Structure 1
Amino acid sequence: MTKTEAPEWFQILVIAIIAAALFPTAFVAIFNSILMAVVIGIIVAIVIIGIWWYLESQNSGGI
């Protein structure tokens, strides 16, 4: 990396700011879809852990 080049995180930040300024609706939609994916992932993980914990407690004859 030469001294004239901006750091990678700075370039990403600038691109993100420009994208947010030019396409606010698209930016919000992308952010919401990422947020929904994270929320769904957390819910699925909780359900899987809950089922696994329930089956484990059944197999061991209760806790």
Structure 2
Amino acid sequence: MSEQTTTVTIRLLDKDYQVACPAEERMALLESARYLDEKMREIRDSRKMIGSERVAVMAALNIAHDL
């Protein structure tokens, strides 16, 4: 049984990424991307961090801790 995939454009810190996902998960992916972008912006703005890679790592650690 084959799932239909779709390509979704997500934006994180003003940079676009193309991500493939099952068509039925498109909205969940967009929601997750919005949440991640919000967290990354909070970190970047509050800690004056430079570098999107460092901001992404800190956001990932914070989100994992919240789980």
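Values quoted throughout were computed directly from the atomic coordinates according to the rules given, and no laboratory measurement underlies them. What you see is a predicted model, and the numbers here were worked out from it, not measured in a lab. Cβ atoms are built from the backbone, for glycine too; each structure is taken alone.
Tell me which of 1, 2 gives 1.8 when you compute distance in nm of label points 7 Å out along Cα→Cβ at positions 15 and 39. For distance in nm of label points 7 Å out along Cα→Cβ at positions 15 and 39, the value 1.8 is produced by structure 2.
Structures 1, 2 were shown, and Cα extents along the principal axes in Å at 46, 26, 15 was computed from 2.
Out of 1, 2, choose the structure whose coordinates give helix-only ellipticity at 222 nm (-39500 (n - 2.57) for each DSSP H run of 4 or more, over all residues; to 500) equal to -29000 when calculated. If you can, show how the numbers build up before the last one.
Values: 1: -29000; 2: -19000.
The read-out was computed on structure 1.
Match the computed value 3.1 of distance in nm of label points 7 Å out along Cα→Cβ at positions 23 and 47 to one of the structures 1, 2, and report its label. Of the structures listed, the value fits 1.
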